[in-house]
Structure 1
Amino acid sequence: MKNPETPPHLEYNLAGGLLLTCTSKDLEKLCAEVKAAGYEYACVLPFRGLANKLDSLSQITVVHLEDAWNPTPYDSLPLAVLAGLIGYARRLGGNKTHPPILQDAFFPGKATCEKLLKELMTTFSETTFISHKVTTAWPPNRLLLEIHQGLNLTPAEILDLAEREGFGLVFDPSHLLPSGKTSLPGQPVSQPRGEWETQFNVFSRSGKVEVVDINPPKKEDVSDLLKGRGLLAELAAAAKEIPSIDFLRVEVMMPISSQIPLSPNQKQGFKFLKEIGEALRAA
């Protein structure tokens, strides 16, 4: 989605405040506070707080949609939590092949998520869907593919597919392809600051990257950003040099204590988001 102001624009993935998306009232507050923290734009998933009231999102501009992570079969929150706890226990036992886990319980049941996503795509008709897999479920002009190694494609194959099918790409420094396999013929040789920059250069020079995720690969990357240095600050600065990139999508989770409804720590959580936004603008 193109905008008249100078890109890239700051966007917040509202799933970063997941506990505040379970009721329409909390979701409305989350949107208002995120906007007040300096984010005009948002990415939205099929949250519980939207089940009966899509206008909970009226205070912020929705530009991207994503599917729920691994929703349980249950709309009932207690049943969903139970299913999530069982999945969590399996993971503790070493079995990581059976989602959902506890965080997935905060989404509605799978059937409701599918229904909500269709309603969101219809209601917010200028939004783009961000997919983690190659799909024909959405028209190419409303589709972005997030680059990650689970696609099992080389960079050349991803770029060829994006060019042929007509969709854009999302670059996330936490979801890099296997290292050493990202060069393309004819790319200039330089000294990258890390594997993230090697891969960013390969994809961004194609003109197909429209969104860059500000998603810290390591916990210390956020504290470095707030000090104006490190991977995320460098990535934001590099993204500002690429004309095709419209959005910096912040995917930093609010501290759990600040996501609890009525928590006195909420103010600190939104202050944290504001500081991240200010650091990205200054990068």
Structure 2
Amino acid sequence: MTDEKRNLRYLYGLIGKESGPNPMIVIGKSSSQNLTTTEATLILGETRFVNGNKLTRSGNGVLIGSGVSYVEVSGQMYINAGLTTGDTITLSAVVDSGGTTSKISSLNTKCAGTIFGIALSPTMFSVSEGDIIYLQACNGTSARGTVPSYPTMTFLTVKVIAADALQAIAPALTVPLDIQELYKPLIAPRSVSLTGFVEGSYLRYGKFYDDLRVFVKVSKTTAMSGTTAIGTLPSGYRPTEPQTLTAYDTDGNVMSGITVTIGTDGAVAVVGSVDANTVIFASYKGE
């Protein structure tokens, strides 16, 4: 590992360790629930712990209050009956932002028996007032598995990250291209689902210090020409004026004759002729 990578991870470690108690809430399982084959919101109707008034329980989720820009989200789920060895269990933390739902983090794994536990590691995420964070789960193999009403074993934890702690990562914003992938999920934690691009492609977006940030990395197994649509940014994460971004290759060199555009309708596209299996990078920082 390079010194730069070590320093970056150290800076990440500072986040969430600032002095003083942070607003925080833990909500737990309040009634038994059977898993289905599609992800469903877990019933978390019991407030186990709360510190401050920035975070409150709203139904089965955590409501984000005023003045909160970043939170740390984690959770876990316990299943005590009904599973079959090899069942694929998925647990996700999701955020509902004005009716638009995005995944914060997700984990799926095969269970080793009829009793099973699964946990999501803490993930930092940008939020706005009025957002609601939930846990969702499913059994992708079959509609079976019981999540009992044990609030100490199935719960969601949300913790506010103070803005001054985020300043600790400011030096990371000038790191070389080869390690930018480490911080992009923090700067732009939300993503648009892509179709037709190779694995590892992404369209990430978010707001960092109130600035709209967009990161693009795309590649196709076939050549691109003309205008190739990538995806569409949701309302609230679109520039007020059309943007034309410089495209770069994996070595950080400008790709002549190729650009990435972002429309005021949120449409993101590659413009120009691109060879098959060529990776394109672009980024945007705006209002």
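What follows draws every value from the coordinates through simple rules; no lab data is involved. Please read all numbers here as calculations on a predicted model, not as lab measurements. Cβ atoms are built from the backbone, for glycine too; each structure is taken alone.
From which structure (1, 2) was distance in nm of label points 7 Å out along Cα→Cβ at positions 35 and 259 calculated, if the value obtained is 2.3?
Label of the source structure: 1.
Compare Kirkwood radius over Cα pairs in Å across structures 1, 2 and report the one with the greatest value.
Ranking 1, 2 on Kirkwood radius over Cα pairs in Å, first place is 2.
Going by FRET efficiency 1/(1 + (r/R0)^6) of positions 83 and 211 (r between Cβ atoms, R0 = 41 Å, to 0.05), which of structures 1, 2 comes out largest?
1
Taking FRET efficiency 1/(1 + (r/R0)^6) of positions 115 and 267 (r between Cβ atoms, R0 = 35 Å, to 0.05) as the quantity of interest, name the structure among 1, 2 where it is greatest.
If we compare FRET efficiency 1/(1 + (r/R0)^6) of positions 115 and 267 (r between Cβ atoms, R0 = 35 Å, to 0.05) over 1, 2, the biggest value is for 1.
Of the structures labelled 1, 2, one was used to calculate helix-only ellipticity at 222 nm (-39500 (n - 2.57) for each DSSP H run of 4 or more, over all residues; to 500), giving -1500. Name it.
2
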